Structure P
Amino acid sequence: MHEWFVYSEFDDASKAAADFIAEKIEASIKKKGVCHVILPGGNTPAQCLTYLANKKLPWNQVQWYLGDERCYPSGHADRNDVMLQNNLWSKIPNTIIHRIPAELGAEEAAKVYREVISAVESFDIAFLGMGEDGHTASLFPDNEALHDSRSVIPVKNSPKMPSERVSLSMETLRKAVCRMVLTGGFGKADVITRIKKGELLPINSLGDINWYVDKAAVSASTP
């Protein structure tokens, strides 16, 4: 079941999302001594991650993973791990980071990352992004990667640059204990309306999601 948390401003949604992630991290560490967290790319989560970095948490017991990565050289400004480094990892101590080696190419990087995550039975938190077409990670509507059941998959012919990417699969994201999305702006209002009407897109084919959104993003679906 989808849970919707709507805030007047996107900054408020970002703060609430950071609070939610921090609570889930603490609960997971209390229960089993570790928390495995999937993180998104793009620009939308940057402020939320900055808020999260200011939390006093046992960071050495958190392990970070990427939901997807773009096949650019290591250190490229448009890679997701560069955004995450700038907004989160560089601001907290004792980071345990599992980067996707997308510089190796989609096929080889997916193979390597499958080994990396093989010891993780299920992720505790999947912090996901969403595009205006309803894609999440690098799982785009009508792309053949949607039907690849391996834990980490190569993505070809992406409608967004670069055309080659590496992504956690639908199967992997469905197994996450908790899934959440942070999004906002009038540009997301149409796709959120479609989701609320029950249209199946990659993002809402994963199971229950906690949605942190601003009023603009739900403007078209709110009377």
Structure Q
Amino acid sequence: MKLFNYYRSGTSHRIRIALHLKDVKYEYVPVNLLTREHKSEEYLAINPQGLAPSLSVDGHILTQSPAILEWIEETWLNPPLLPVAPLDRARVRAMAALIACDIHPLNNLRVLNAIKGEFDADPKAVSRWIAQWITAGFEALEKMLDGTPKRGGFCFGNAPGLAECCLIPQVYSAKRFGVDLTPFPAIIAIDQTCTALPAFIAAHPDNQPDAV
């Protein structure tokens, strides 16, 4: 199994966390987004969208991190990334989707490049753009966490799962861009708990072979 990814890509980071939580071995194949390696003919033959990550499994190519996360969960049952009860599973999926669908896409590298290159946004404007969407999403997520009776020490329950696979990379991105996280104590606490765990340490961008 080969994971085509970039060390600082939030979507790639999600998949690394899930694989390490499940203790699944994989080959790390770096794809440099800054040098546009993801737009090369070679990589477009793997992933026609030219996005990371892509997962190669037994001659099949899986794309889109939400689909890959679901496949990982369905293929390796333990430890589970989702709770048992359908309503609980829906709640965790909603937390993950809040990040994966509503925060991350607006701060994706190609979006940032577009607002800089096509709309002449200066660095300060780009930073405001990033902070606006992370803050709006985290405000909603913080309320969801506060209203979750089964939260435990994580987003839901007493072990990391699908929500943390999405949340921790987004917190890393928020810190990288200097977003103020002090209004989000629940998110900060979950991040501190997770980043001390072996699976999250192994998946951290700084610990990848292409980290610079």
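Just so it is clear, none of the values below were taken in a lab; they were calculated from the coordinates. What you see is a predicted model; the values in this text were computed from it and never measured. Cβ atoms are built from the backbone, for glycine too; each structure is taken alone.
Brief remarks follow.
- Structure from which 13.0 was derived, Kirkwood radius over Cα pairs in Å, for residues 139-194 alone, options P, Q: P
- Answer label among P, Q for the case where P(r) over Cα pairs in 10 Å bins from 0, in percent, for residues 43-82 alone, calculated from the coordinates, equals 29, 48, 20, 3: Q
- Computed over structures P, Q, mean projected area of the Cα convex hull in nm², for residues 59-186 alone reaches its largest value in Q.
- Ranked by volume of the Cα convex hull per residue in Å³, structures P, Q are led by Q, which has the greatest value.
- Answer label among P, Q for the case where mean count of other Cβ atoms within 10 Å over residues 3-10, calculated from the coordinates, equals 23.0: Q
- If helix-only ellipticity at 222 nm (-39500 (n - 2.57) for each DSSP H run of 4 or more, over all residues; to 500) is computed and equals -8500, the structure in P, Q: P
- Which of P, Q yields 26.5 [mean count of other Cβ atoms within 10 Å over residues 11-18, calculated]: Q
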